[in-house]
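Next up: some structures, all given as structure tokens.
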Structure P
Amino acid sequence: MITVESVWKRELIRLANKLQKRYEQKRWTILSEAALEKEVFIGTFAVRKLLDSNKVSQKLLGKKFRATFYPARNRDEIKESIKHFSHRFDLMHGTPQELTMRKLMEQFIHSYHFSPFVPIGKNMVGIFVASDWKRKEGLYYVMLKRLIEIFREVGDEA
């Protein structure tokens, strides 16, 4: 249970600001990817903890957030020699889905797959993620600006 919600909400604003800088970041290293992972996990855990403690308004609690869902490929289509997770999903046939804040946060908290999407020569624009229980069905793509929006909205709520 959270007793002093302002501390958690200030942390969410701080993390939203850090993620905003990640959105503008051009050079990525293993350390910066690890830092991003930490920022996302701490932030999504903070949001869920605030939800569990009834420190988020009903209006925000009921809000849906868009993500793109990529279905898992048929096992027969996957070459066993390919180890990268992206080959296990049909990244050409994504469908938009709306998830509650809780469902979206749980994808990150329980993530089996977590991979920032940084197009070659571009800025990071989003994250591919699938929880351990959803990974056999498919993979979500969440735009970074959506995650920043959630952290700010929850953090700014009085």
Structure Q
Amino acid sequence: MYGCDGPWWKARKGLPDYSGIKLAHDSAVCSAFRDVHKIEVAHDDRLRFDVPGLVGSGGNSGFQALNLAIQFGSKRVLLIGFDMHVGDGVHWYGRNRWSGANNPEMKHLMRWRDAFTTQALKLHRMGVEVINASPNSALRCFEIASVEDTLVRWGV
């Protein structure tokens, strides 16, 4: 589980019932919740693979989580909820409303899409298959397919 925003972790009380690996960029989160491990985020929009635990920013936690998944060895990644537009109310699930939450503006969404788009060819060359399961997504640099169709295709 990865979340870059401290307020997100605090609103969820560190996900006490989640027993998997928990990762965050926010040092205060890692201090408050001892089972959340710190990762570093570079201030650029490129995927990083040279130093484990150091990821490119891309301006969003989805980009950073994709970077981490590939560092962990994933060769297939299914993106869910990567709408990248404001048509449905900022996020596919609505506005962030917890204390300290941020909500992106259009300029942020454009940066996010650009970051993914500029790195898509790199992923393809690395043999990483990325499928976007968000049918109304403005992120068009990856194949779009349903969760069900992708899982069948991957034999999962």
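Computed from the coordinates by the stated procedures, all read-outs in this text should not be read as laboratory data. Here the structure is a predicted model, which is why all the values come from computation and not from measurement. Cβ atoms are built from the backbone, for glycine too; each structure is taken alone.
Given a value of 16.1, 52 for Rg and Dmax of the Cα atoms in Å, calculated from one of P, Q, which structure does it belong to?
Working: P: 16.1, 52; Q: 15.5, 41.
Label of the originating structure: P.
Where does the value -14000 come from, among P, Q, when helix-only ellipticity at 222 nm (-39500 (n - 2.57) for each DSSP H run of 4 or more, over all residues; to 500) is the thing being computed?
Values: P: -14000; Q: -9500.
So the calculation was done on P.
Work out the source of 2.7 here, i.e. which of P, Q gives that when distance in nm of label points 7 Å out along Cα→Cβ at positions 37 and 53 is computed. Walk me through the numbers on the way to the answer.
Working: P: 2.7; Q: 0.8.
This value belongs to structure P.
For structures P, Q, calculate relative contact order in percent (Cα under 8 Å, 6 or more apart) and state which one comes out highest. Could the numbers behind the result be given before it?
On the way: P: 32; Q: 19.
When relative contact order in percent (Cα under 8 Å, 6 or more apart) is calculated for P, Q, structure P comes out on top.
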